[in-house]
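Novice: As structure tokens, here come the structures.
Only the coordinates and a few stated rules stand behind these numbers; no lab work does. Everything numeric in this text was worked out from a predicted model, so none of it was measured. Cβ atoms are built from the backbone, for glycine too; each structure is taken alone.
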Structure I
Amino acid sequence: MNVLEIEQVCKSYPGFYLDHLNLAVPEGSIVGLIGENGAGKSTTIKLILDLLKRDEGTIRIFGEENREKITDLKNDIGVVLDEVGLPVMLKSGQIGKIMKEAFRNWNEEQYQNYLKMFDIPEDKKFYDMSNGTKMKLGLAIAFSHDAKLLILDEATNGLDPIVRDKVNDILMEFTRDEKHSVLISSHIVSDLEKLCDYIAFLHKGKLMLFEEKDILNEQYGIVHAEEDILSQIDPALIIHRKITPYGDEAVVKKEGLPASVQASPIGIEDLFIIMSREAGI
């Protein structure tokens, strides 16, 4: 079952076009959305939340059309956008009281635990908090009202590695419950590589690839070899090739490689960069 389904969604701006996007978040999974600045990640998330109106297509959350049901669904969705928007003159405790009225399943004890875990000061107004602390406060709120789907847009950017690691642990623990799911975008691809079950590559408004991370690891690799070895590979299997001072290397699809050619693993970040270059950034 998919908790989120995006079908043939389009959105046009001057100089940008989200082109018939098809994407899903299976129940119990973490889906990572990767793309360069301007690829359409934030646009996609705002369309899901009905903060932007799509030009074409369908978006369903828990089987419900998002345009019709987004207000009703807010209790089951935890959201952190790239800019956390909260009342600037309120402190964390006061913000918690507002959230208690906003979410029917608000858990104040859990919220207080996250404030302590993330070292969020009680005596500072939101306006005076650093960007990293604001983001941590947004995460504390998203984690504290029994959401079934977390939608996080660049929510770990600006956090130090120790806090990012804590957040990753929380997300992995969250999806141990098979009814919980996460859609997360980030520029920190190494985090998504460790965290996600599925990876989606967006490039200039187009979905280049959407696949299980383990399958990506099985399907693609890198070959370091001399010209005579690389010439044995079907050119259709070669995604990218370059000559280095230490010999030739090629990023390849593994299926169909000759038995004499051995491919080493390639990281998700390197694969994305190479695919983006081939697509022409």
Structure II
Amino acid sequence: MKRSIITIDEEKCTGCELCIPNCPEGAIQIIDGKARLVSDLMCDGLGACLGHCPEGAISIEEREAEPYDERKVMANIVQAGENTIKAHLAHLKEHNQQEFLDQALAYLNENHIDVPVSREEPMHSHHGGCPGASAKSFQREDKAVAALEGKRPSQLTHWPVQMHLMSPASPAYSGKDVLIAADCTAFALGDFHKDHLKGKALAIACPKLDVGQEIYVEKIKALIDDAAINTLTVMIMQVPCCGGLLHLTQQAASQAERKVPVKCIVVGLEGDILKEEWV
């Protein structure tokens, strides 16, 4: 079956081992001084390890792989003790993987292992959980609040914009500069419309929660080849799971017959632009 799964760039990997404790499934091991994916069965493809690699050597790709097997993962995890069990269950819950969570709890019950948490009890990962799901609060200065006074016109020129609903054949995209934005970016950026959406055709997606993302690759290819778009900008949040949207876009661009400039904009959680570059 084709599914999301991690891939490791051997040239970038330094063998620092920081990814190991952040893969409680045990899918990654250090072998010959490099991080290796040792089992497709144990990689859930959710990318909890991505943000812990200082070299950016880990990414998510779509490829043929054996289906993820929660029971085989649990057989490995229970050997590491209660804290690792808790971390794994928290990981599943934070990513809304209820089916796998049920399978994990069933495995623990069947093997008479004390379940450290219930389905209803809030979970907190001992490894910090997914960086994209970690709760944070920001203090806003009075001047920032005052800047919101008055009205600004919307720069949205078409509908629908969600990737599953939009059509590359729509005249809204033909020959245009296109912005593909992760869902959260517009809420983080106070001037999203004025500074980033103006003059562009929009498509939005969530690389963490959207299902059936393989169709996104085909739609982006169609934007490039059939709609003959001018440029493509991908806007993502700084959290690791958001990088999947850039990966999908680059995959589509590499498969397209036409070549268009692709820009990546990374947005910080407090609404600042951390990086803006052509890729």
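Novice: Out of I, II, choose the structure whose coordinates give FRET efficiency 1/(1 + (r/R0)^6) of positions 35 and 75 (r between Cβ atoms, R0 = 30 Å, to 0.05) equal to 0.55 when calculated. Present the calculation step by step, with values, prior to reporting the outcome.
Specialist: Numbers: I: 0.55; II: 0.85.
Corresponding structure: I.
Novice: To test your reading of the models, identify which of I, II gives 23.6 for mean count of other Cβ atoms within 10 Å over residues 243-250 when calculated.
Specialist: That value comes from structure II.
Novice: Also, quick follow-up: If relative contact order in percent (Cα under 8 Å, 6 or more apart) computes to 22, which of I, II did it come from?
Specialist: I
Novice: I have 13.4, 40 for Rg and Dmax of the Cα atoms in Å, for residues 67-178 alone, calculated from one of the structures I, II. Which structure is it?
Specialist: Working through the options, I get structure I.
Novice: Out of I, II, which one gives 0.8 for distance in nm of label points 7 Å out along Cα→Cβ at positions 155 and 171 as computed from the coordinates?
Specialist: Structure I accounts for this read-out.
Novice: Rank structures I, II by distance in nm of label points 7 Å out along Cα→Cβ at positions 27 and 195 and report only the one at the top, that is, the highest.
Specialist: For this comparison of distance in nm of label points 7 Å out along Cα→Cβ at positions 27 and 195, the top structure is II.
Novice: Quick check: -7000 is what I get for helix-only ellipticity at 222 nm (-39500 (n - 2.57) for each DSSP H run of 4 or more, over all residues; to 500), calculated from one of I, II. Which structure matches?
Specialist: II
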